[in-house]
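In the part that follows, the structures are each spelled out as structure tokens.
The numbers here are math on the coordinates, done by the rules we state, and not lab data. Note that the structure is a prediction, hence the values are computed from the model and not measured. Cβ atoms are built from the backbone, for glycine too; each structure is taken alone.
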Structure I
């Protein structure tokens, strides 16, 4: 994926360049439709990627975080989709040059309206991700809009060690909805 010709915000670049990247190796969680490769990234527009700019692997540091992200989207339907089947996957990941934002306030100084973080207004988070990708960072650890567990967003063309599937299981949405009252 190319850079899409995006002109990066100099203020965002300056802040990101001043941060100290961290490395990590951990197991993360990802929910995808049954039959979809869980190690294939997203290229469609999302909170941390704009269409066609880069391929990212969206994951959560906790199982319930991954379920909350997809469960929220499903809960927006007028009727809960009963025919769609999902699997939850444990994935081993490693990043050598990751930016970590543990608090929403850290994103606020980059221009994110934290009062609207849970909305679908992605322009600023996409700009941050595009700038981080441009600066050769390989991952972002960011607050989830749906759960207390942070999300881990990997830039698949930047990481040196490919993600590795550890295990998979079917998602029981009825059980999840009963437990979380969604």
Structure II
């Protein structure tokens, strides 16, 4: 192999490494350790940074394994992280998450979750980080009652609502966009 081939091979390796590095998802800056996203510097359609966005996420499914983070709740962190990375002020992102159905279990405190599933709630850190970032987190009261979750068994970041339908309807009437 001659010197030109070696140089070409070296450049190719550098380019492949740069491409691989550029393709890595990163967490933060708003919700650290959750919600990995990719940079899209050449996006032709973005949020307008002068507008305040109000979105409500409808989360009815959960991970099958009790010790696995709910990827549907983590989407809330992705939503925030990707838009803050894209230049939207965090103060312009209002977000609510509504848990119901099988996702209701993810609203439980660690002691209540451990009592039912034998492990600490893998969603506790995420729920707390979302709450600290100003995200409103609701559990459907119908789901909670049906599944036997008492209000004092919920993570303190979670608010009991009459129902998921109540939250989703009211927030949409108030101008919030639904993210199913």
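With percent of Cα pairs over 18 Å apart, for residues 53-148 alone as the yardstick, tell me which of I, II scores highest.
Across I, II, percent of Cα pairs over 18 Å apart, for residues 53-148 alone peaks for I.
Of the structures labelled I, II, one was used to calculate P(r) over Cα pairs in 5 Å bins from 0, in percent, for residues 37-84 alone, giving 5, 18, 19, 26, 20, 11, 1. Name it.
I
Looking at structures I, II, which one was Kirkwood radius over Cα pairs in Å calculated from, given that it came out as 18.1?
This figure was derived from II.
Assuming -7500 is helix-only ellipticity at 222 nm (-39500 (n - 2.57) for each DSSP H run of 4 or more, over all residues; to 500) as calculated from a single structure, say which of I, II it is.
Structure I accounts for this read-out.
To which of I, II does the computed value 23 (relative contact order in percent (Cα under 8 Å, 6 or more apart)) belong?
II
Can you tell which of I, II yields 13.5 when mean count of other Cβ atoms within 10 Å over residues 117-124 is derived from it?
I
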